[in-house]
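Just so it is clear, none of the values below were taken in a lab; they were calculated from the coordinates. This structure is a prediction, so every number in the text was calculated from the model and none was measured. Cβ atoms are built from the backbone, for glycine too; each structure is taken alone.
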Structure I
Amino acid sequence: MSDRHHPTAKELEQFASGELDDVLAIMVSVHLGQCHRCRDRVELMQQQQAEQLSALIPPSEFGDDELARMLNRLEDAPSEAPAAPKPTEMEFQGRSIALPPALAGLVDRAGPWSRVVNRLWSAPIQDHQRDYQLNFIYMEPGGSIAAHTHKGKEWTLVLDGTFSDDSGDYGPGDLVHCSESNEHSPRSEKGCLCLAVIDAPLHFTSGLARALNPFSQLFFKTGG
């Protein structure tokens, strides 16, 4: 799996410190649920941050005996294991797709599905208060998106199924980054559901889709 399937090192660091915005943090958390490599990196980062923080805390004012009594009370306190969160469900074309619980809030705010082009559907997510466009995207089996580059950045989190582009194949949990330097034409042989973020309009580079470029800003709607 190439680095293009994972969050960047900066995003992992921001996630570990709680500095990543809520939508991107959800995307990274879903990825961590399926990628032990990134999960181990985040745990190491959090451990290092905790050690740095503890080094700044002055020595305890409690005596050893008092501290021991406090710890014993904490250990003796009854504890209940939290119930495992239930997956959320997304309905589309008669299918019920189980998604990670972290996506429940976004599923609830998703607008109606509409056909973008043949075999490509989109459900915009409203009221996320961010200066980017956020959509659930579904490519039916055999669906594709015309070749394009990006005027800004794009994050695509694969939720169900698989898709491919010029650089490789992507499956559930993969978080794919694209920028101005990437030109690609995503396609799906068996169908694919994704969560996609873009902070600027796409720029189509081939076929009839190029006729849309002068109007691209009209189709770009942020949630802020």
Structure II
Amino acid sequence: MRRLLAATAAALSAAALLALPGHAAATPSPVPDFDFSACPAPPANADPGTWRCEAFVSQGVLTIGGREIPLGEMRLTFSEGEIDGKFAQVFGELRHAPARIRGTFGASMQLKYGGYSDFQSNDERRGELDLYAALRHPLLPKECTVGTLEAPLHSVVKDDPAVPFEVISQNPKTVKFGVVDTQLALPATTGCGRTAPIADQLLGLPSPSGKNTFKQTTYVQFKPL
């Protein structure tokens, strides 16, 4: 009986050990479907054979102070290539479904393109993008935003060591990487009318640079143009 109990205890201990996060078998994340329908055509003066479209599919998280807002899926497309031998790019579109903000009585946040992008990576950053966030709730005016098209949020993303660059496929070329912006500054809300103080308090705005984090895990697929 003692041997049976000892064997059972050992089996349970092994099962518990395997259930710990550090010992669980890694399950690879599925590669998303990519949509190239919003790819902008190369400019008329583009150098032939140098242009391609890049389709991004990201899962993002925005942290404002101590509040974490899962943003869900974001999709972004742009084209890049050369004009007279120099790098050039044309923005396509940013698509983001409204993401529910927990603890705000049903409010949601939807990211919008702010009119500027630079996706030419260098040693200091992966890219730059201007954004603003539309806030949605039955009690909020439609114009209620964080940042605006005229005064957008400027995000400079760097490589995230927690999600290293990985080549998923060579045909078609597909890669995965993580980016993070720890310097994003968030102003008080705009266009929220009499509800502005409530919206600001619920979101913890304004929140200065160094108090917020914008992280994304991104898949990118490339298509020659």
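For the read-out mean count of other Cβ atoms within 10 Å over residues 166-173, a value of 10.6 was computed from one structure; give its label from I, II. Answer for the origin of the read-out: II.
Quick one: distance in nm of label points 7 Å out along Cα→Cβ at positions 110 and 126 came out at 1.6 when computed from one of I, II, so which one is it? Source structure for this number: I. Structures I, II were shown, and Cα extents along the principal axes in Å, for residues 118-197 alone at 34, 26, 25 was computed from I.
When FRET efficiency 1/(1 + (r/R0)^6) of positions 174 and 206 (r between Cβ atoms, R0 = 35 Å, to 0.05) is worked out for each of I, II, structure I gives the greatest result. Given that mean count of other Cβ atoms within 10 Å over residues 30-37, derived from a single structure, equals 17.1, which label among I, II identifies that structure? Only one of I, II returns 17.1 for mean count of other Cβ atoms within 10 Å over residues 30-37, namely I.
If FRET efficiency 1/(1 + (r/R0)^6) of positions 46 and 182 (r between Cβ atoms, R0 = 35 Å, to 0.05) is computed to be 0.70, which of I, II is the source? Attributed to the structure labelled I. Out of I, II, which one gives -3500 for helix-only ellipticity at 222 nm (-39500 (n - 2.57) for each DSSP H run of 4 or more, over all residues; to 500) as computed from the coordinates? Label of the source structure: II.
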